[in-house]
Each structure stands twice: as structure tokens, then as C-alpha cells.
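Just so it is clear, none of the values below were taken in a lab; they were calculated from the coordinates. If you're wondering where the values come from, they're calculated on a predicted model, not measured in any experiment. Cβ atoms are built from the backbone, for glycine too; each structure is taken alone.
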Structure P
């Protein structure tokens, strides 16, 4: 939980935050953007380098075609206009992990502009504008750790230098930390569906910087903004924004002025701290990259790329609701990843009742996965297994109690549902009236006090009898039939 300054509710009501997000996404190419070095994560430091990504004199960059195609695909997915001609530029600054002393990026003529993403807001939706999407190379990585002499020093790993990135810059349309969280969730979801990145925050495949300012409600001019950098989860971004908004309001309310600066968020303390003054665009002395021609993505190339654009999450949700009769909540859960949605649809098409499949995924499968800290890809029960179990329940072959027990056994044994069902002798729900009546007679005889309570008007006690019958039948009795037979016996 973020620790925030002591700002009154009335002060919060008088100010509105203005938030814009800059998201860096690593593209899932096999090689770097301007050379053939591997982009593989986790290799020994400085093993995937060459004269180009080391910035050695005389080395010339050659643009990776696949990186361009991935960037265009991502831009199309977030409704951007693709510029047929874009220009690479040198962004000049000094940092130990930037070997050339500049980063090849794009500035005033980016690859794509004027896009948008729809997010849930209140009871409806809100459109968040995308200012631009451009290509650039990543910098290396500084490693701060202890060395053999036990002194902390900084080492440089340049494996990441030259890895292809897209930077997605939002309009300052985001009005709350919650909207920022929703925007990032939707953006990550869309990028995952396109397949251009694995957006793994732990490995640095997705990184986000947040620009935030506050202003009196009704004022059109923006306040002075700060940038919060290096936040490694969406939850922490939300917490950092909550803290920073309250901090800025507190400064303004006390008569102070906000300093335009870059700040870091400490999740353990729930606070942001000033790191350095914020650079303006002119500080980077952008100028066109002389070693690269203008990038031309003509209409024919754009059409080729557009053909590879998959059905995106929002459109897929709407279709699945119409096609399978599931609820918007079902569709939201089942489309959180393309893999899950693909598996569900394959199972739903094979099952007798797609709605029951959706219910089992949410009610039985996801809960067990969450409890064990597993992803859907690690589930012992496949979507085919879910569909198989749904059909057994739909036909009345097994009861909901039997299904739960079999799901538990599947997770215990690490085996799919059909295999466990076979191992348990393909148990069947019993609808044998005479056999059930014998069990019911036995239960009523053993619980005469409860039977008298029922006959005296306490009808809810029938639940106790159902439980006892199910227990004696080892969960195989048909609960609907048990209810009917019990009521008949107890009322006679």
C-alpha cells in the first residue's frame, strides 16, 4: 500500500491530475535492430556484441526489416496512422551504458502517429489517444553489485545495446492512476495478441515511464510535470502515481512550486524521490542519423503487414459473447491471453454447452491455478479436458461434487481430467431410485431428531439429509433425485 502525504479530501477534489505514459516495448526479433547480434535474454554479459552495437568507429548500422514489420503491426493494432516516410535521428546524451554517446531513435518524423486505445471507465469506456509510436535501439545495462574485493562497483553489460524497441507515447488523456492501470493492461493485452513482443516486465521487455502533473479543476493550462521512471509493475505504477499526485497537491497547497524533474519510486516505502532534473527535447540535440536512409513503408508493404493482424481482444470478446452466449465478464477473463482464448474456443466448439465450459474455466480451473501460482499454460487440465468434464456434467453422468473431486485429483496427480476419470474407473452419478431409497431410509432412521424438525416445519434441514446421502453414496448420488426422494419420504 502506497504511503501518501497528508492531503485532505477537499484538496484532492479541487485538483485534477494529468497523466501521460511512455511505454517501451522490446520487439521479439531474433537479432538486434541494426546488426545481426542475438537478442537472447540471459546470455553471459557482453557475449552478444559486435562493432555496430559496441559503437566502434567505422561500423555502420543496417536496419532489421522484421523489426520494422513488427513495429508497423503494433501501430496498426493501436489504431495509428502509418507514415509512409519516417526518419531516424541521433538522440545525444552521455550515460555509461550508451557506448556511442547517442541513441538511434526517431523524433519529429516517427513511424506512426494519432492512434488510440479504448479503456473501461465508470459505467462506460474512454478513448486514450496515442501521440506516436516510433522505433529505436535500446541501451546497455549497468550492473551494480559486489565484486570479489567486496566493494560495490558498477559493471556494464552491452548485450541489450541495440535491441529493437518501440516507444508508445500516450496523449495526456489519463485522469487517474486507475485509468493509467487500465491503459497499460489493455496495451499489454493488445501487444501480446499481435505477437510482436512477450511484454515480460521481469526481463525488461516492457518498461513504462509516467509523466504526471496536477492543476486546479477547470484550468486548461497544464501544471509542471514530473517523470516517474523505472517502475517494474503495473501495480507499482498505480501506487507511484497516487503518491506523486498527492505530493504535488501538497506542495502547491503549501505555496511551493513543483520542480520539473525525474523521480524514482521506492515500492518498499511507497514514495517517490528526486533523481535528476528533467531534460527537454532540445537538450538531446536531435539531428537526422546520417548513416541511415529515410524509412519508407509504402502502401503495398503496409497491406502485406495488415494481412497478418490477428483478431484483437476487444473484437474477440464481442464475437465470443454473441457466438457462445457467455457474459461480458466471462469474455474478459477468457481473452486475457491469446493462448487462453484459442484454447477456450477450441473446447467450446467441441462441447455441448459452451457456457458451461466458460463457467468451469472460471469457477473450477482458474481458482485452482491461482492457488498454486500456475499460469494457464501450466494447467494439468487442458481445455479439451474441461470440455470433456463439462459434457459429463451436462449429461448428468457426474455430479458437481464428483467433478470437484476429480479436478482436485487432476491437480494432485498432475494429469489431465480424462486420464484421472479413467483411473478412477469412470465413476457415474447414480440415478438408481431403489438403491437411493435404501440409503435415504438409512439416513432418516439414523437422524430421527432432524426428521422431526423437518416435519415440524423446518424445511431447510433437508440440506443436512442431502449431505448425508451424498456422503454415504461417495458423492455419486444424483442430488436432484435425492432432493425429490427425500422430500417425498419426509413428507409421508
Structure Q
């Protein structure tokens, strides 16, 4: 019997507000433990939370970007559970009346097709603290850092529409794109600002009934999500095929061991004893505010990709790479405002620019060559001032010095040789010095042609116009 997976993801995104969701404490990552706390986020008796309006705005942005309905009336709830890093003994979240619901995102699969994944809800909540199990710092004990308590989160709950680990990966990529395009989250899974839990079950192909699901936690990268889901799907299938039963439980993913281990039996909603948060009034969202936020949204990734394909006539692959982040797309568009060859610009940004970003582990915003400088370099190629090969040399010099490409070309004498008579004289000399290869070419061994081109380029230190070299060589070899 063949099985199919049924996957739903719960993604928590930490919002890029300066202060926490219910108090004025800083949300800066990496501060000294317990240095960014106050009586409110520590849950001291008698304190009252005050809602951060910017957090609500960011949540609405994500709701609009994922085609959700924005609730005109919603409220917070207390989610009760005990954990050492949750000082109040409850988390302020949303339950029966979330801010955003009934939306979707479109993901792109490896074969180029698209699939629509439903979004059940997006709600606001506060983060808990962090337990530190570090034998160097704590020995056999556990330390608690409460800096993260009260940091604003949105939880994005997908419908069980994902059918493979690869689809889950594509969905996470799309969510990260959206939150970073919107500027509401940096999407850094390693720092915990984007976290994912997965609900997984399997069922016979063709069945409409859901199987027993497990929840997998502790996945700190997109690849680990894919690996963990693959492991859990295979585990459930093997269990069913051997006559066993899947037990509803929470599993922790161990990336080093490559396996998921049981943590606890799976909770149900009633286990948390949700009830309306008595210290916060319900949220009433005016439609005029929602409209104002809608008008402030940037062009989103899929729309921008489609525009790049239409406006710049780029292949889908190029357009997808160039719009992967908002900043990279902005950089490319700044290049093509001054460079008339859209495909040449695409090749250079995807090739040389991304190569340097990967080598130096930097973002495009830290790249030392401005879009205008790169455009000027590409225009030197288009104007036949330099060859593509020489352009690579100029590019490296620009990386090191920040100088303008035209100045580098002039200073180093790199301008392309385009004088026909000069090139013709060099071609004649090369052919005279290589009679054996000339005879081979004329007897039908056309691969020798590349040898002649190489000799001419060597004689001109790579500065001869390649097109003109090819043209003159063919003329002389026919004589």
C-alpha cells in the first residue's frame, strides 16, 4: 500500500519592533541575559500590559500579503501552561478570535508549477524566555534568560495542504520572502526569529481521512525541516506497514543524530485552559487603517518576478533568483535603469555579484560596488570599450579599490583594441608563425580555430575585440 504525507506548519515570526508587545523593553538580539526585562515582561503581581500598535500593524501587513480576512474585532487570550522560562505561568496569545484568517500563499514547485497553500489563521502573541542547558555555564543545572519574554510574534498556521518535505521547504521559503519583503521580520532561523513546528501524518493514497498526527519541533533551518519531515514520514509508514499504530505525540528533532525523539504526549487546546485575557480590551480594527496599511505594502515577490519576466524579458529562473530578496531586486533594477542590456545585467548580478556575496558572507546592502558603478562597467562592454574577459579584471579592481570602471580602464591601459588594421596585422603574423595549424584547419580540423583566437588574444593581452578577431581570422584562413 502506498502512502501520502499530510503536513501542516505552524511558523512563528518575530516582529521587528523596537520594543516588546506589552511593555517598553528592547527586543535587541544578543544582549546580556536578563538585561532587557521589566515588571511587565517578568510577570510581577499587579502589572498591566499595554499593546504595541506597531506589532498589530505588522501582523495586519502579513495578513494582507497572504490574502487573509482582517477581523474588525479580535481579542487576546491566556494560554496557560507551566514552563521555567514562562514567568507568568501563561502566555498572552489569541485563540477563538484571531486577527487574520482564511488566507493563502502560492508556492512554486521544482517542476515550475504552482500550488496554493491555505492559511488558517495568523495571530499575535508574546514570546517566552529561553532555557539554557550549557554545562560550561550551568553545570548540571538549567539557566533561564528572560530577555525574549514579551517579544512580539505572529504565528502563521497553514492548512494541512502540504504533501511532501519539498513542498514544506518551498512554503517556508515563500513565508521568509514575504516577511522580509514586508520588513516585519529578518527571517533568521538560526537566531530564532523564524521558527517552525510541523504537524505530520500519513494516509493511504486516495484516502480522504487524516491519519494520527505527530508534532515535530526544534528545527532551526529550512534543510532541517525537510530532513525532519522526511524522517518522520518514513518512520510512520514503516510503523504502519509493520502492524503498529502511530501515537499522537510531540517529537524533538536531533539534527546531529538525524532523528526525531519523543518529548511528550501531544497537547490539545483544552489542555491550555484558554480564556479571554482580562487585562486587555478587545482590538477593534478600523477599515480605514487596514486600507492605509494595504496601500503601504511593497510589490510582493511573485508579482515582482512576473513583472521582471514581462518588463525585462528575463527567463523564469533569472527572475526568480533576482527577486529572492527585496534588496537584490532593488539592486538589479537600479542597474538596469542605466544599462540597456537587461540579460547582461542579470547574468552579472546572478554570477559575479552573488559569487562575491557568498564568498564574503555579506548581504547585497554591504556590497562594495554600487548599482550605478556596475551599470557603467557593463556599458563599457556594450560600447566595446573593453571585452567581457577584461571586464572581469576591472571588476576585481573595483571590488578592491572602489574606483570607477572607466578610470581603472584608462589607468591600466585596458581599453579594447578595435582598430581593424592593427588586429589584421597581428592575425597575419599569427598565421605565418603557425603554418602547420593553418594546414590542419584548411584540411577540415576546424577545432584549431580556437587555437588561433587564443594566440591573437595573447598577443594583444586579451584586449582585441573578439568579434573582430573571429571575423578577420575567417577571412584570412579562406584566402
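A value of 0.25 was computed for FRET efficiency 1/(1 + (r/R0)^6) of positions 20 and 364 (r between Cβ atoms, R0 = 25 Å, to 0.05); which of P, Q is the source structure? Before the final figure, lay out the partial values.
Values: P: 0.05; Q: 0.25.
Attributed to the structure labelled Q.
Suppose mean count of other Cβ atoms within 10 Å over residues 60-67 works out to 22.8; of P, Q, which structure was it derived from? Before the final figure, lay out the partial values.
Numbers: P: 15.8; Q: 22.8.
Source structure for this number: Q.
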